[in-house]
Structure formats: C-alpha cells, structure tokens
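What follows is a set of structures to go through.
Every read-out reported here was derived from the displayed coordinates using simple, explicitly stated rules and does not represent laboratory data. Keep in mind that this is a model prediction, so the values were computed, not measured. Cβ atoms are built from the backbone, for glycine too; each structure is taken alone.
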Structure I
Amino acid sequence: MIRKIFGFTILGLYLLVMSVAITEGPLISYQSVILALLGLIVITIGISSLAKSIGLVDIPDNIRKIHAGNIPLIGGIVIFISIIFGTFVFGVDPFYRIIIISLIPILIIGTLDGIGSIEVPVSFRFIAQILASWIVILFTDVYLKDLGNLFGQGTIHLNQLGIPFTIFAVVGMCNAFNMLDGKDGLGGSVAVVIIASLLLLLYLNGIIYNWGLILILSLAVFLAFNLNLFGHEQKIFLGEHGSSSLGHLIAWNLVYLSQETDFITPVTALWFVCVPLTDAILTITRRIRISQSIVKADRRHFHYLLADRGLSDQKILLVIVFVSIIGATVAVTANILNILDYYLFYGYITAAVCLFLLGKTQS
C-alpha cells in the first residue's frame, strides 16, 4: 500500500511539473532531474506489469534469444515518455519536438509486433520508418542537402535528391540498431556513447546540448532496468520499437547537426555510428553472398560472432562499447581539427573492407 501511495505521489508530481513547464517554459533544476528519474522508474515498473499482462514480452528460444523468463519489450515506450517530459521541462530546439512526434509510427508498429498474438509483416516496419522520416522532412525541411567533399573533388550537393537519400539512410540506421540489439545493454550503451560524444563536441563549442542530456538520462534509466540493477524481475528489453527508435533519433541528430549547423561534417557521421553501421553492412553483405534474405534474422552479427568465440555477455558489451568509443573519438577529433572529408571517408572504407576480409577468412 505504501509503495502504491509513493508511486502515485511521484507520478502526480511528474505530471504537475510537466503541466507547469508546458505553460511557463523550461524548469531546469536538480529537483526536476531527480523527479524525472524517480517518475521514470515508477512508470517503467507500471508499464512492465501491463506489458506482461498483454503478452508484450520476449520469449526465449535458446537459439538467438537466450535469457531466463519472459522479458517485457517496453524500452522504447519508456524512453519515449522520458524524452517527452524532458523536452518540456528542460527545453529543446523545436526541431527535436518534431522528432518526438515522428517516432509515433515506429512505436505503434513495433509495439504491435512485440505482442505475441499479433503478426506484423516486415514491410509494415519499413513503411512506419519511412513515414517517420517523411514527418520530419515535411515539417522541418531538414534533410541531407550535401555530403561534403567525400572524394576530394569538391562538395557533393544532393539538392532535392537528398530527400530519398536521407530516408534511405535513416531507415538503414533504424534497422542497423535493430540488428545490433542482441545482447543486454548493447543498443542502449552504444547510443549513450554516440550521444555523449555529440554532447562533448557541442560543449567544446560552447553549447549546452539539452537534447543530448535528456536522451542520456532516459537511456540511463532504461539501462538500469536492462542490466538488472533493479533485479531480474524488473528486467526489460528495448524491443523492436525501441531499437528502431534509437536509430531514428541518432540518425536525425546527425542529419540536423551536419546540415543546419557547422559543428559536425556529414562524413564524420560514419565514425559516430561506425559500430551499428558496419555491423549492418557486413551482415547484409554476408546474407547476399549466401543468397539469404537480407531481413531474415541470423547469428552473423558482431555480438554473436564474439559469443561463438567464447566471450561472455559482459566482455562482448565492453568490446563493442570500446570500439564505439574509438569511432566516436575519431569523429570528435576530426571535427575539432578539421580533418579533410576524403581522409575520413577512405579511412572508414578501409576499416570496413578489412573487417569484411577478416570475417570472410574466419567463416
């Protein structure tokens, strides 16, 4: 009874602070941060119980899904609620509010797909991701208009062709994060590394990146549940809607910062997202090579290959996060030192080809 009273009190304060922030403007304070974290914990526990009752859970199959018990697939929903609160309470650029709205198709289709009794065609997921990108483009007119000086022959201008190119890139990143999310903490931790590196880069340029702070706080609460900080009974997974949402959020962050500001260049995006991007490219390449459908799940991702070589889940998480940190460090350094675009582009291609050849040798 006391727990319920405490929970409803926190939720009441949570909604009260949000309502005041909506009418009065940002309410940045230590108290609001603490309330945001407590409120999100209470909301997560409540949604987790609801998810179990409606079958929104991940059921182990002892092949790709190796875990104990049925785990609620609510990570994306929890992060979505958190960033809504953070957006109004802490204040962000209006562009990011459109990003939040654009997540709705991905969340709806992904959540329905996670319910065991509902069968959602793969094509519906792609349609939701495409629609989400169109929402951003139509309401903000932000998309990839140029790719920088990739080949050393001058800036590559896409103009209106940037619209389909951007949609393809964002949808690709949605599915790259979905592919990456195969072990506890992987998707969320890599996302934290990317956002934290952007946060650092903007801070070095004298900008307090509220949006980045909101995302990191939201991901921190998710990871606390995902990595069993609150016990196995409270464990949650991102779910397809959560991993796709992370890919969507990060892709549009990079598009916006590379096109509407001069803080990052388009080519450095390859290094910020080097882990999910390279994993997706190499996995799809292998599937095509063996005449397998590119959307059929398998065990050819980085984390599964490392697991097959005897690494524990904790070591796999450390290895992939470490590699992600290296990529983010390259990206931040390149933007600070103004390293030439074509050096960065050819450098990434070289690293990807080496990994492909290494994987081909090992297979």
Structure II
Amino acid sequence: MRTIRPLADGSVEIIDQTRLPWSLERVRLAELEDAARAIAGMQVRGAPLIGVTAAYGLALALRDDPTDAALAAARVRLLATRPTAVNLAWALARTARVAQACPPAARADAAFREAGAIAEEDAAACRRIGEVGADLIAAIAAAKRGGPVQVLTHCNAGWLACVDWGTATAPIYVARERGVDVHVWVDETRPRNQGAALTAFELGQEGVAHTIVVDNAGGHLMQHGRVDLCLVGADRITRAGDAANKIGTYLKALAAKDNGVPFYVATPSSTIDWRLTDGVAEIPIEERDPAEVTHLAGRRIAAPGSPAANFGFDVTPARLITAVVTERGACAPDQLASLFPEEAAA
C-alpha cells in the first residue's frame, strides 16, 4: 500500500491521515489548492511525503497553466504550507527544474513523471534505511542474548510519513523480516497524537509488538533499563548533523544521553539541508494552531481563557545523536559529508 499514487484521470490519490486510525479513507487531489490544503491540513504529513505531494501539486498546477508565472506562483503557494520540512522545497525545486527545461505544452507531463520518480526513489531509500538500521538492531539483539530489543520512537516516521516503509520504522520492519524479536515503545506525541494514532496503527497492522506511552514516560523507561535504543525520524538535518523532529524529540535525546542509550535518527538524503550548519539557530520551527493544544476532538480541555503556544518541532543537537541512518549507511552526525560527498560539495 502506498500513501500517494497517480490516477489514470490525471489526478492524484492520497490517504487522508486525519481519518486514521478510525477509518482508512482516500482523497483525490485534482488541482493545486487540493494539494496545498492536504499538506497544510496534515491529510499528508511527514517530510518525505510532504515533498512528494508538493511535487504532484506543482504538476497539477502546470496542467491548468504551464506558463513561467503560474509555475512560480505554484511554488510560492506550496512552499508556504509547512516551513520546517526541507523535502518540500527540495522536491519543488527538482520538479520545477525539470518542467522549466521543457516547452510549456510538455511541462505538466514532465512534472508528473518527476514526481513519480521522487516517490519511487523515496520508497527505495526507505527500504535501504531499513536494511542499514536493522543491522544496528540485530547487533543489540545479539548483545542482549535474550528478550526483545526495546525501541523507543517519537511521532510517526513510518510508511504513512513517506511513500512506503518509513524511516524510523523501516529498520523495525526489516529486523522482523530477519527474525529479530522487537518491541516498540510508542510515544503518544501530543498534541496531534501521531504516535498513538498513526505509528501504533502501522505497527498493529504489521503485527509488531508495541505499547503506547505518554510523551513524558521515555526518561522513566530509560532509567529502568527498558529501552535499548531510541529511533526517530527527522524533518530537516543540517550538514553538521543537528536534527529537527517533532516537538519533544530533544528531551528524549537528553534522557538517552544521561542513561547511555543509543539515539539514532533515520532519514533519507533528501532531508539533509546542506546549506545549514546550526540547527537551533537556522532551522525554521513551525508554530501551529493553539487550538490543537487547548482542544481535543472539538472540546476545550484547557482552562478557559488561558492562551497556548504550539511549537511543532524542536532541534536535537548533533552531540546528542549516536548516528544518522541513511540509505547509504550509518555515520556519526558530523560525518554526513563522507556518505554524500557530491551533495556536500555542491
């Protein structure tokens, strides 16, 4: 099952993730605004999937108007939907570059092909991340000599956040394929509960043993030796290895450091922003609607009259990350350039 796919009529179909885990519903995107709303409203979410959806959104815009002005306007519209995930800008730039090299009449088809290529590359990269990460899990299993490998994750970095396989979940799935016993502690991930709603849904569908915990339980579990490794995704990583991920990730990394628990960030190369060196200072942090904090299922749960702030992400400094797991292998966060020398030098 793929999170996004083109249809024969020239539109695009996505899984509406706001309906999960209660129902699996698909939504058709037929024009630019459909794609923009899907990204902004989190019908699609996760850095890789946001990028693919934006690429298809650009193609849909070019189908209506293939001029340079329309292409530029569509890029601006889509870029404004989610500021933190670098895959959005990366996919738009790549798709626009291909389209602009074509005469106007051929631009839409070229953009659709490029969006499809990005989707296929993402699925392949995530599978490879799974193979690399599974080696790390297997090594821990061998050292334990009994009992499941206990993984703590945060938010949803599974196939729902990508096109297929996922980033942080791919190593878990591949490890299971290899016969490694794995149990996952799933952070609920307030305020949108992507862990409890989406990661738990995925793991349940795949038959992976898991337990949902409140966001602040991670430190307690680590103190009592009940976490063997932390494995999270990322929405943007600097060339120095600082990683932006769902709010609360930084606190998990601090707890992991204090308790000697390995902390891994799994990400495809498309999430690395080679322009940036200081994640805390340079990565833009999305601030979402405070109602996500104050309300639950349409009902206010916070004290009446109290304001709320809703920071969507935080940045984990490279010094707290054991390794970054990519499609080309795992490395210390400050060694990313050694895996992608062509990107680092560009």
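For which of I, II does relative contact order in percent (Cα under 8 Å, 6 or more apart), calculated from the coordinates, equal 16? Please report the intermediate quantities before stating the final value.
Numbers: I: 20; II: 16.
Traced to structure II.
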Which structure, out of I, II, was log10 I(q)/I(0) by the Debye sum over Cα atoms at q = 0.12 Å⁻¹, for residues 50-209 alone derived from, given a value of -0.62? II
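Of the structures labelled I, II, which one yields 1.00 when FRET efficiency 1/(1 + (r/R0)^6) of positions 18 and 122 (r between Cβ atoms, R0 = 41 Å, to 0.05) is computed from its coordinates? All intermediate terms of the calculation are to be shown ahead of the outcome.
Details: I: 0.70; II: 1.00.
Matching structure: II.
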A value of -12500 was derived for helix-only ellipticity at 222 nm (-39500 (n - 2.57) for each DSSP H run of 4 or more, over all residues; to 500); which structure in I, II was it taken from? II
Given a computed value of 66, 49, 34 for Cα extents along the principal axes in Å, which structure among I, II does it belong to? I
When I, II are compared on distance in nm of label points 7 Å out along Cα→Cβ at positions 194 and 274, the highest value belongs to II
